[in-house]
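Listed after this line are the structures, all set down as structure tokens.
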Structure I
Amino acid sequence: MVRLEKITRDNYRECLDLKVKEDQHNFVSPNVLSLAKAYVYYDKVMPFAIYADHLMVGFIMLRFNEEYNHYFIWQFMIDERYQSKGYGSKALGLAIEWVKKESDCSEIVTTYIVGNENVRELYLKHGFQQMGEMADDEIDMVLSI
């Protein structure tokens, strides 16, 4: 069973050990940087570990954007050992459900780097649509909820 759990002092080290494949490094920030951002923006950011049963398989971090009243998927990764097993899709669905339950936002926004077709397809599968034009090799996507 896939579930999301908040990153805490008990599991953050395990999160730091998660890695993407070598050819994916330019698509996602290191988790250590994301956790540093979560610490600095603690009042607006929700970092979650992605678990498959008792095994941490990935990380997703949501940031609330007060100005636009939406959540932004700031970080999303599945460890290289656990990719292509459906964990990313299930985790994204759980994150969407969390936003619906915990807020009155009408949108979830994210970006992906040009060339990351796997995550593009994942977002499209969950109902995200492209917003506007590409900027700095990043494509903005939005999900209306």
Structure II
Amino acid sequence: MAANSPDLDALADAIEGFNVYFIRLSAVRRLSFSALSVLHTLSRVGRPMRLTELTATEQLKQPALTSLVAKLERDGLVARRPDPGDGRAVLLSLTPEGEQVVRSRRADRVARLARVVDRLDDEERAALDDHTRLLTRLSEIAAALDD
């Protein structure tokens, strides 16, 4: 690692500390963290996904994910349709109601974040813009490594 490398322990602590605050929002329709994660993944990917693709991102075994997706489908948040490229497979996508859950949670996060950012001074807000670009770049690199 280069001599001018950041303190990765401190960075991990900062990210984990922020995540504790940021990802824990009030319950939405009594959905579990895993259910919300599936909805957010489908939204973020922006295209229908196979169940096997979701197992790679959701850290659930296929039987548990199958059960969870069935519940989300019963609740009207996820739709299944046959995969036109493979009749044995199913593609999953968000319903309009599922999209609304994701949009609502994002709006709650933005509002919650605004309350925190409002307490920063002008210099800190400017630094935050630079750090946002760096975190976005780190996310892009991490996603490319996972491909």
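Coordinate-derived values only; no laboratory data. None of the values given here were measured: they were computed from a predicted structure. Cβ atoms are built from the backbone, for glycine too; each structure is taken alone.
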* Per mean count of other Cβ atoms within 10 Å over residues 45-52, the highest-valued of structures I, II -> I
* Can you spot which of I, II the value -8000 was calculated from, given it is helix-only ellipticity at 222 nm (-39500 (n - 2.57) for each DSSP H run of 4 or more, over all residues; to 500)? => I
* Structure fact -> Working back from 2.2 (distance in nm of label points 7 Å out along Cα→Cβ at positions 53 and 125, computed), options I, II, answer is structure I
* To do: Assuming 2, 7, 13, 18, 18, 14, 11, 8, 5, 3, 1, 0 is P(r) over Cα pairs in 5 Å bins from 0, in percent as calculated from a single structure, say which of I, II it is.
  => II
